[in-house]
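The structures come next, written out as structure tokens.
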Structure 1
Amino acid sequence: MNQQYNFDVAAFLSGTSQSAFQMLGAKLTTDEQNHVSGGLYSVYAPHAKSVSVVGDFNNWDPQKHVMKKVDKCGIYQLFISGIQQLDNYKYAIVTAANNTILKADPYAYYADVRPNTASKIYDLEGFHWHDEEYLLNRKSHDYTTEKMAIYEVHLGSWMKISESIGDKYMEIADSLIPYVKKEGFTHIELLPITEHPLDESWGYQTTGYYSATSRYGTPKDFMSFIDRCHQNDIGVIMDWIPGHTCKDEHGLILFDGEPLYEYSESKIRENVVWGTANLDLSSGVTRSFLISNAIFWVKYYHIDGFRIDAVSNIIYFLGDSRNGTNYPAIDFLKNLSVAVKQFDSSVLLIAEDSTDYPAITKSVAEGGVGFDYKWNMGWMNDTLRYFEKDPIHRQYHHDLITFGLIYAFSEKFILPLSHDEVVHGKRSLVSKMPGDDWQKFANYRTLLGLQFVHPGKKLLFMGDEFGQRDEWKDKGELDWFLLQYSAYSQAAKYVRDLIAVYKHHKALYELDHNPQGFEWIDANNKEQSVFSFIRYAKDPNDFCIVVINMTPQAYETFSFGVPKLGTYTEILNSDKELYGGSNVYNGVPVKSIMQAKHQFEQSLVIKLAPLSISVFEYTKQTVNQ
């Protein structure tokens, strides 16, 4: 039946609506025989003199379908008979200055393929999901004590896809899902999948917050992509950009001729660095728009989580603490967390945040902002700075590695080696490393090894898992041809084994956010640039020993203290020949000896490879031993 106007205006204006998409936007309507009878269009444009619906169906003539103002707050509505699925449309808005502007629908579910910018009417209902078991299991997960290895992906450049318009989501899924399973990642994180006009923005300048980008297919194609991920036990996290918006004229900017979703004051609206407009997160209308949007992606697409972009730009005006703290925007983040968690407590909220603003990952009830995780940007910056230095100088920068452990448990962290680190002249991970080719790959293996044994969940950008040599190119595809060469196939083998070791040993993830899960053996060996520490599981007898040698100097015997007598088996050595190393490793289990060292009564003597990481699993000593 035709939908009638029935809208909680008070909730919408106050910022408490969680379902604004159900009444605003364009909806196909049906007759008594359940046949499509037309389209019902609803839009909020409080500053407009008049609003019309224009599209292919009326030759884009604003005189033919003038909307009726159905609420004094500025909601316009119109039913148009004969509208069909995928019909293009926009709103023709006459502003207070008597200019007519054409705007895409902020609540549209689908958009025309770039460079066209029209919205398309689309019915999201009726998709048949097959992920009931996955979603049920998701609700029982406590990711703080579980393994999490996220593969960050830009769908358009992961692997070459066909040029023809069609279901590219499934074409990508056919290759990407088996690959992610083989590699061992637990989640895919997608660079923004919302509609955006410019490929080069990678999705970070959004115009269609409710539209899965038409670059790769229809909204239901994207649902199929997520459904297949879930059937393969792979979570899907999407990058989400609530802080700022694209300034293309068909988007949210000056939607009805005046600032509506964005700040009215230019000094806090204009984000000069990104060429975007900051959204006014104190506005009730903007809050309803964005909080409803997050609920929408969970409700219709079964999204597992949101990585929220540029949180520093939300916490501080223009992302700079010198401009002051944006407390209404922080209040928005808290409201967002409460709303999402009430809708589905198993959905993850992840902050890409470079600030030291406190309690980001505490719940709102505990006085925090309400995120589940925060990217550890400090760890990433310090660690990459350290690894870029020539090993001979690393002894003078030892604290770049140790400092992060001072605050490692102050928040629930994800350790990111993301797309931001391999673009704009920053070079790929391998190319950042000093030395000749052998040393570059040895350093690269050690870097990723450190990431996977350090407290915190893991995120790795596509291509980094096989040591891609060039920076990421958003045009084209990853340099898959490199895998025919031993250096890269060995790097890929190493990362697969590294992830497998990480996932198999609770000591490497179970107490990621608990200081009881980490203990230094020796944090002060600056002269040799060697780091040694222990990772514990909840069971104190379940632990792993980690030794990292940050120089090319190998040691036939290297001694360090261990907490218990017993046998220590090397379960990972990045210097093995099958990974491209020099094959200095401990081939048989090593027994501890009663010789005090560091803070322990017993110690271990091992071979220590150059530019390497070694991980040892503990086996309790039996009486006969």
Structure 2
Amino acid sequence: MTSIPSMSSLRSLVASDPPTLRLRSQTGRRAFRTVLPLVSMALLLVASFSTAYAHPSATLVPLSASAVTQPTGAHIVSHYTAPQMTIGLLLATSHQQEQQALIKALYNPHSPLYHQWLKSGAFNARFAPASSQIKAAQDFLTGAHMHLLAGSPSPTLLLASGTVAQVEAALHTTINNYQTPSGQQYFANSSAVQVPANLSGNVIGTLGLTNLGLVRPHSQVSDGQQRPHLPPPYGGGPFGRGLTPSQIAGIYDAAPVYKQLNDKGQGITTAVVEFSGYTPKDIDVYKKQFKLPNVPIIDKPVYGGPTPVNGALDRYASEVELDIELQLAIAPDIKQLLVYNAPNSEIGDVAQYLQIAKDNQADAISTSWGLCEYLATTSIELGEFQALAQMATQGQSIFAASGDSGAFDCLPYTDNNLQGNNELQADDPAAQPYMTAVGGTSFAQPNRTVLFDPGTNANPTYPGVAKEVTWTRGCPPKDCAGGAGGGGVSRFWGSPDYQSSAGQAVPGFIEPGLTQSGAYCGQTAGTFCRELPDVSLNADPSTGYAIYCADKQDPFCTDPTYNIKGWIRLGGTSTSAPLWAGIAALIDHFNRTRQGLLNYYFYSFDSAAGFKSQFHDITSFDNGHYPAGPAYDMATGLGSADIFHLVKP
């Protein structure tokens, strides 16, 4: 039987300063320390164990942070009713310290395990919950007269259905309908979930008790300064709708990767994370327009696939299609592209990441969906974390859009009314430690004055850092209503070892008055908090990308204000994230093997000027709060890519 770590061992995992190995890798990379990531998952588990051990005779134990954070002014409308509910119990993976040590070794160039990625099934063979723990959780559900459901992608996620009354009785909470002052309606549990003491620490979360925290796409359409006029032309796409694949390759230096290295991502499988239907024929039009190879696009529905939440207005075909089209734009010869697609729900979110990890087919993945950490439930955070940790051990690279509201990621959710320091919010899953967070730059100033436009030039070159700036529109003051690259400090996660460890941090990481530590992100005193983004690319819709979308259910794809015969110019960090997944495909092909979580690769580069060989160091403007500056910053991370020098350093 696999034992659950004790409270003291978990506390030690977080608080201790483990032995470090000073490494110096290939020429041109800085010396750095590799340590165990300091993440608040362990702290949350500690909280559960603390309660259990403090009251050994207690029948029920509350799950830490399992009560929903209610928007300001929300009030109960009625008791929630439904014929059936499906819930998920999230179980903790086992051997946490061994798991962290393995990841440490897999990314240590001097370790014999360096890049010896786990094969499919190996992660669960080593780190799945013990069979006795799974059975105890199953017995709990069936003992509450609920029905176990098949189809879970992981032994860490148990699915069950029952009546609302059965769910409430089992978890000792009440589920109500709520309404916010603006009229938004949702259901949620009214109090913390409680489970039997014998499940404490084994069950670390519940999914399906609320539909409040639904993820949103981080894409933005280019708008004219005076609607309803079409936005002014930009780039070489049809009707001036934006940048073309060859222009992207020219600007960010992928063209010599194609020509000199014969590298267009051959043999690599990429994937996208989605929560909406789309029109596959639109992808064919895009490929034909730009003479791209006919890469197979394979749909991979998860947990039944996408379902409408509020009808057609929740169909974001443009998001799905831009993700696919831009991955193909930068890595045109990949083997295949997998379109994972799940319902936009807590269970759908976690199940999708677990399915990608289970399949272990995709070498590089992007997600352009997220929500501010303030609204992300602890169960979502922990479920994603466990899936992403598995991906890291398998060598899968994954990139997430960091949001389009600058330093204020909750701004699109108007009912939060966050005040003071709480207005500063980062995005989940971009802030996850085992995720590469992608921010946004622009080729235009904040007032939309264009600094660089390749026009119809099919093969432009990079215009220089003076003409690529932080994407920021309408901020400050604390607004960013026109869009801005997401970035800032996580409220949930400690700084991973690739950013800072044992008193040493990457250049630019520590910014007086901006960098946070300790209680700000639920860590021990002195532990830095996770900062994001890690990298960036152009994401301003004013200088955005030509995307084809004629889906009749998506307003973006039918509104004549933006659309000319299916061609639309899109931006947002939704565009920069899939491009980075395409870059990862080029890196993997060149190295003839997966490179895994590329943060370990990116942050190891250094130069006196601040990563300038592989990145364009963006130093102009800010994202509403965090200024761009030399080396790393929370406006654009390490900067935008020089793809050739990233692929062949």
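Determine which structure produced the value 73, 55, 47 for Cα extents along the principal axes in Å, calculated from the coordinates; the candidates are 1, 2. Mind dumping the intermediate values first?
Working: 1: 89, 48, 45; 2: 73, 55, 47.
Among 1, 2, the structure yielding 73, 55, 47 for Cα extents along the principal axes in Å is 2.
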Tell me which of 1, 2 gives 18 when you compute relative contact order in percent (Cα under 8 Å, 6 or more apart). 2
Once mean projected area of the Cα convex hull in nm², for residues 377-552 alone is calculated for all of 1, 2, which comes out largest? 2
Label whose coordinates, when mean count of other Cβ atoms within 10 Å over residues 425-432 is calculated, return 17.5 (choices 1, 2): 1
Could you figure out which one of 1, 2 the value 0.40 for FRET efficiency 1/(1 + (r/R0)^6) of positions 193 and 513 (r between Cβ atoms, R0 = 35 Å, to 0.05) was computed from? 2
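Only the coordinates and a few stated rules stand behind these numbers; no lab work does. The shown structure was predicted, so the numbers you read here are calculated from the model rather than taken from an experiment. Cβ atoms are built from the backbone, for glycine too; each structure is taken alone.
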